[in-house]
1. As an exercise: FRET efficiency 1/(1 + (r/R0)^6) of positions 96 and 112 (r between Cβ atoms, R0 = 25 Å, to 0.05), calculated from one structure in P, Q, equals 0.80. Which structure is it?
2. Out of P, Q, which has the highest value for distance in nm of label points 7 Å out along Cα→Cβ at positions 160 and 248?
3. Given a value of 14.2 for mean count of other Cβ atoms within 10 Å over residues 104-111, calculated from one of P, Q, which structure does it belong to?
4. P(r) over Cα pairs in 10 Å bins from 0, in percent computed as 5, 21, 25, 22, 16, 8, 3, 1, 0: which structure among P, Q?
5. Looking at structures P, Q, which one was relative contact order in percent (Cα under 8 Å, 6 or more apart) calculated from, given that it came out as 13?
Structure P
Amino acid sequence: MDIQTIGVIGAGQMGNGIAHVMALAGYDVLMTDISDDALKAAVARIDKNIERQVSRGKVSAEDKAAAMARIRTTLTLTDLGQTDLVIEAATERETVKQAIFEDLVPHLKPTTILTSNTSSISITRLASRTDRPEKFMGFHFMNPVPVMQLVELIRGIATDKETYEACLAVVERLGKTAASAEDFPAFIVNRILMPMINEAVYTLYEGVGNVRSIDQAMKLGTNHPMGPLELADFIGLDTCLAIMNVLHDGLADTKYRPCPLLTKYVEAGWLGRKSQRGFYDYRGEEPVPTR
C-alpha cells in the first residue's frame, strides 16, 4: 500500500513529534486534538524544533518551509478518515483510546491502516474493538521523536503481513530503525526499561543509595546517558507507574510489583519534569534531589 497522508491523533509531546518527522519525510499530515490551543501550541513547537535543526545544518530552510506547509490541523476527529495511515497518540488510557477508535472507525476508508503509539496497552485488545483488526498495529515511537532512532512495530494476533510491511516502509522512509515486537505487556523497550527504573526506586526506598548516588552509579558504572531516576522524571512518574501496573497485571508476576515509593510520588503529584518535582526538584536553576 502506498501511504501518502498521515493522520495524527493528539497534539501533545508525542503527537507533535510524530507530525514533525512525518512532514519532514514528505508525508502530508493532518493532526487533531480536542483543544485548539493544543493544536496551535503543537504547530509552534514543531516550527521551533525544525528551526533548531536548520540552525545546526541538519535541515535546509527550504525543507523546513515545505514540511510546515504539509501540516494541517483540525478539531474534527472524523476528518482523519480519508488519510492512508492513522497514528493515535492520545492519553495512555485504554478507555480513551477505545472511545477515539469507536468514533473514527465509521469514517475510515476501507484501506486505511489504524495504529496506536501506545507504550504498553494490548494491541490485540485495541484492534478487537475496531472493524479492521488485520489493518491495526502498534506504532510506538520513542521520546523525543525527532531525536530517537527506534520505532517499535507491534503486531496484534490478527495483524496481516501487508499492514506490517506498509508500516515498516514508513519507518524506513523516516530514516529510523524498526524493532518488531510481539503483543505482550509493555513490548520490548518498556518490558526491560521500566523494571530497571522500578528497581532503582526500590534501591532508593530501601536506603541503599540516595537519588544522586543511584543516578551517578548507573551513568558512570554502566555508561547510561541518564540515570534511571533522572530518566523516570523525564518520562513522567505517572507513566512509569501505569506501565508497571500493566506489567504486574498482565504477567501476574510479583517481580513487576510497583515500588510503594513510586506510588507515593505519583499520589503527591510529583510526576517529574512536567510538574516541576519528582525525584529531582526543577523549580530552581539546577535540579536538586528530593531524597
Structure Q
Amino acid sequence: MPLNPDFQNEKQVLDHGYVRLMGVMGDDSSPDSDARISTGVAARSEAQQTTLVRFLLRHKHTTPFEGSVMKFEVRAPIMVIREWFRHRTFSYNEESGRYKQLDPLYYTPEEDRISYQAKSNHQGSGEMHPEAAKFVQEWHEEQVAFEEGYNELIQTHNVARELARLNMPVSHYSTFVVTGNLLNWFRFLQLRMDETAQYEIRVYANAIFEIAKQYFPRSFEAFEDYWLEAVTLSRREKELLAKMLGQAISEECLGGAIPEPGPYFTKREAGEFRQKLLRMGLLKND
C-alpha cells in the first residue's frame, strides 16, 4: 500500500533523531476481513467493522491484527535502541560501524531533562538538578573529544572502523529499520508510551503512534480505549474498591448511566460492564 502524501509520515524526535514511515501493508478494514475469514462472511459496513475491531481488542483476540504491517526508519541514540531492541518480535536492520564511518551525531539533553535519581524508583528520574547546565556542557565536550579521536583513528591512522568505534558512547545516534505487525506495535506502544517509560524512548513511541493512527484510525482508537487508557485491577484492589465504595449500585442507577447502544458502546459491551460490576460486588443483584 503506497503512503498517503496527505499524512505526516515523518516526525523529528529529540535533537537529531527521527521516525519515518517507509511502508504499510493493510488498512483499517484488514483486521475485520482477517477475522471474518473463519466464518466466510463477506465485506461489511464500516460500523460493523468498528464494532468487531473493538470487540477483538477488548477481549484480546489479537491474531487479526497480525496481518497488517508497518515499517519505519528510525534514527535514535544507542541508549534508546538498546531498549527498543528488547522488543524481540520486531524485525530489525541497523547501520554498521564496520562498513561505514558513522555520522557525528550525539544526543545532548536539554537542561530541564537533567534530574536527580528518583528516590522511590531505581530506574527513574526525580527533581531537576541545579547543576544541569554544567553537566550538559561536560557531556558535549566529551562527545566532541570522542568524535575527534574517532575521526583521527580512521582518517589519519587508517585504523579499522570496527575498532575505531570501540569507546563510542551510548549518546551516539544510530539508524535502523524496524518492521512489525499491528499487534507488535500495540504492545510496544503500551509499554513505551506509559508515563513510567524513560523519556527518551517515550517521545519516539509517541511519534510512532501519531503517524500510525493516521493509517489505522479505528484500530488505534480501540487500542487507546481498551489497552492504553484502560486500568486493570488485581483481586486485592478489587476488594479494596468494593470496601471503599460501600453501598452497591442499583440496577436503576446503572440503567440511567448506560448510553444508548452504538459502535463505541454496544449493547453487548453494556452487558459485559454489568458483569464486571457484579464480579466486583458493586452492583445489587436484584
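Just so you know, all these numbers are worked out from the coordinates, no wet-lab data involved. Bear in mind that the values here come from a model prediction, so they are computed numbers and not experimental data. Cβ atoms are built from the backbone, for glycine too; each structure is taken alone.
1. Values: P: 0.80; Q: 0.15.
Of the options listed, only P reproduces it.
2. Q
3. Numbers: P: 14.2; Q: 16.8.
It traces back to P.
4. Going label by label, the one that fits is Q.
5. P
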